[in-house]
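Nothing in this text is a laboratory measurement; each read-out follows from the coordinates by a stated rule. Everything quoted here is computed from the prediction, not taken from an experiment. Cβ atoms are built from the backbone, for glycine too; each structure is taken alone.
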Structure 1
Amino acid sequence: MNRRQTILRSVRENPEVPVLILGGGVNGTGLLRELALQGVDCLLVDKSDFVAGASSKSSRMIHGGLRYLENREFRLVRESLFERNRLLQNAPHCVAPLKTTIPLFSYFGGLARSALIFSGISVRPGSRGVVPVKVGLAFYDFVTRNDRRTPTHFITSRDESLRDIPGLNPHIAATATYWDAWITQAERLCIELIQDARAANPNCRAINYVRPRGIEGGAVVLEDQTTGETVPVRPQVLVNATGGWVDLANETLGLATRYMGGTKGSHLVIDSPALHEALGDRMVYYQHADGRVCIVFPFMDKVIMGSTDIRVDDPDAAACDEDEIAYMFTTLRGVFPGISLSRGDIVFVFCGVRPLPVSEGEVLANVSRGHSIRTDEPDGGRAFPVYSLIGGKWTTFRAFAEEAADRVLERLGAERRCSTAHTPIGGGKEFPADAAQRDAWIG
């Protein structure tokens, strides 16, 4: 009998479970690990492969969120920078510093627009000059002053920038360079979160290709999509961590919610030796004329570029279309006008749905990337509360899992045993701290 059959049989024999988690992306697997380390038994199910949604289709940035400062989201930026540094510490096998350069086309541009956004007026972001960007990067450096894991920022003159980055738009005034981080294997890290959870608490189980089909007799009916068989589960708490699918999953539980306002973000993987050479060891982070922030960076011998930000109603139907491809090519020409790309240079396209909270505004860039938990208390035939995880991003998944776990622990009348702020993840345990140690470790 394989592990999958073993899990399903154990659930059928004992349907009582303290916590049922829907969704096997980074928020769901992060919560599974968090609760496992507190001694709480959990069952996590996903309707598809683990990490098949937005968690595997992001820009792979682990970042503080420089542009969030305009929206006065100082707490989110502080939290993101703290969690970025924790991932650099706890998952050095998958997360590494990333040199990032911003082309700037003026010195004072964007000050008035940034002031309007900062004051709460919803206007579309525009191009930012040297001064507002330097203020933001100074905040970055100040927040991380007691836990410096990346170099501080610096401004480079136009002439030196053009020598350093071949093909860069000659109309720039200067460039700003700072460091954030990136994750090389997002999928692997999520699987390691599941493995860590099982190692910490063997009664924490995760199974995919299983989805909820409704509530009968007070139990959540789960369907094994490989066989069509169903099994009832009786949780004390249910956590909906399905990202862009939160409202759809709630609907199967008899809840009519409108928590999500997901947007799709598309990316291209490009085979362009000229662009790869121009980038060198850095990501270029730039703003298009419409205010959308875009990125382009080397990934092995290819280049990843993106992204778009378009509302979607059905996350299952989200896909990159030809208009988005044309848009991304157009944005790149504004930064590297001498580097020509064609449709034939694309080797892969991917698209994910950001689990953003519902919003009525038209300026999607101003929708918060923070996270929150919505609670639906027991009602009628449902004897357990449903906690829906809204928003969040890769960088802050541990903090979000910690917040959700504390909510669950309080509900269960249990106490936290440990903090995970400094707990290594998967292969991060005893990972060599520097190049010399890595060389010796490899042998």
Structure 2
Amino acid sequence: MNEKLPSAAGATALQERSPVGLFAIETWGCQMNVHDSEKMAGALCRLGYRPTEDLRQADLILLNTCAIREKASHKVYTRLGRLRRLKERNPHLLIGVAGCVAQLEGEAIFRRAPYVDLVLGPRGLSALPELLKKARERRSAHLKPLEDSLTYPFETAVRTHQVKAYVTVMEGCDKRCTFCVVPATRGKEEYRPLQHVLQEIRFLVEKGYAEVELLGQNVNTYRSGETDFAGLLQAVDAIDGIKRIRFTTSHPLHFDDAIIDTMAAGRNICPSVHLPVQSGSNRILRLMRRGYTRERFLDRVQRIRSTVPGCTLTTDIIVGFPGEDEEDFQQTLALLDEVRFERLFSFLFSPRPRTPAEKLSIGSSLAVRQERLARLQARQQEIQEEIHTGKVGERIPVLVEGKARTGEGVFVGRSPGNQLVHFPGHEGMVGRILPIEVSSCTPNALYGAVARDL
């Protein structure tokens, strides 16, 4: 994901040069990064900055980065190299690197890209105003987690969507998966107080948001006093005015029966779960230190589907983890057919700094790994085509999010199961839940029209 934030709904749409200046934020990575960019945009607007989409006019450009894969880091440095030309034309331009690459590489970014003025880790966003002051005099970095990283002034965030809003409920991860850099970039788990979460959601309801998505690196481990994640879901579901509730990311080890039962009993909790399996091989799962077996994962899938009818499942899979052979890969392929995920996010293994897997020998050649990834993705596309073909002729309740990018007069929304649905519409539909009769599909989306008898 590479999002530009300046045009966010909620930011004052001023293109004139303000007394402080114009800013642009580009975002790579997960929903958490997108929401961090919303928070930084809010902080900048409070300082008097205004957003711009024209980087040539910007006085400040921030790259909010992702470090999950090696290519993501490379893309950041490539992007910085292009921004250097803007700096040469405008010496007063400030360039900053935020997010997980910033945390992972720290002040080494200054050595590799000396035209960068500030570096900001993901748990220190409230230090941005002070960093900006220092950056005018000398290059500055802030990489230490701040106590207020979870209790930010949520009223100031510049939300990127009209209809749905992200809500952080926890930060960090205490797991030690051998491939994952998140503990090194996001730190240990910390949980946001329950009442602070509920206060933000009530605020969002008052502002007209129809959907909230609860965010955390390992959201199922949430704790606030005696309240666990199931209790948090129940409390959010009790708030009047919320139409849909989603959450991400879950861990199979902690996706317990209480969470599943709460989803089944909830009024507005969407029947959709992102549950990263990473591999279908027990041997590879052990090497990854995932903490569960294939059988445990399938047990969770069976429990979810038997308790929450129609629940869609999406997942992550890493291909080519060190030691993976054809038999291991075949077990992963078989898992696709057994579970039939609604969507798959799949990647080649990428060794990351400060992870145990960094020093492991991959074994198989790049050509073999790429061929396996292609096979995996091809089979998943077939499964998605089959699932979506089964939806043709159905009437689905769709929360309308806005205009689609596919053509004039086409709008887009999502089903309770998080399926993307395109249909002819108009601005008056945005924010409403409408019955859409599905008439056609692709592996990645459904197409239809508003039910005629509405």
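Figure out for me which of the structures 1, 2 the number 27.1 belongs to, where mean count of other Cβ atoms within 10 Å over residues 95-102 was derived from the coordinates.
Structure of origin is 2.
Assign the value 0.90, calculated as FRET efficiency 1/(1 + (r/R0)^6) of positions 103 and 263 (r between Cβ atoms, R0 = 35 Å, to 0.05), to the correct structure from 1, 2.
The read-out comes from structure 1.
Looking at structures 1, 2, which one was relative contact order in percent (Cα under 8 Å, 6 or more apart) calculated from, given that it came out as 24?
It must be structure 1, since only it matches.
Out of 1, 2, which structure matches 60, 59, 48 when Cα extents along the principal axes in Å is calculated? Numbers along the way, then the final one.
On the way: 1: 71, 54, 43; 2: 60, 59, 48.
Considering all the candidates, the number was obtained from 2.
Identify which of structures 1, 2 gives the largest calculated value of FRET efficiency 1/(1 + (r/R0)^6) of positions 79 and 407 (r between Cβ atoms, R0 = 35 Å, to 0.05).
Result for FRET efficiency 1/(1 + (r/R0)^6) of positions 79 and 407 (r between Cβ atoms, R0 = 35 Å, to 0.05) over 1, 2: largest is 1.
If Cα extents along the principal axes in Å, for residues 215-358 alone comes out at 65, 32, 26 when worked out from the coordinates, which of 1, 2 was used?
Derived from the structure labelled 1.
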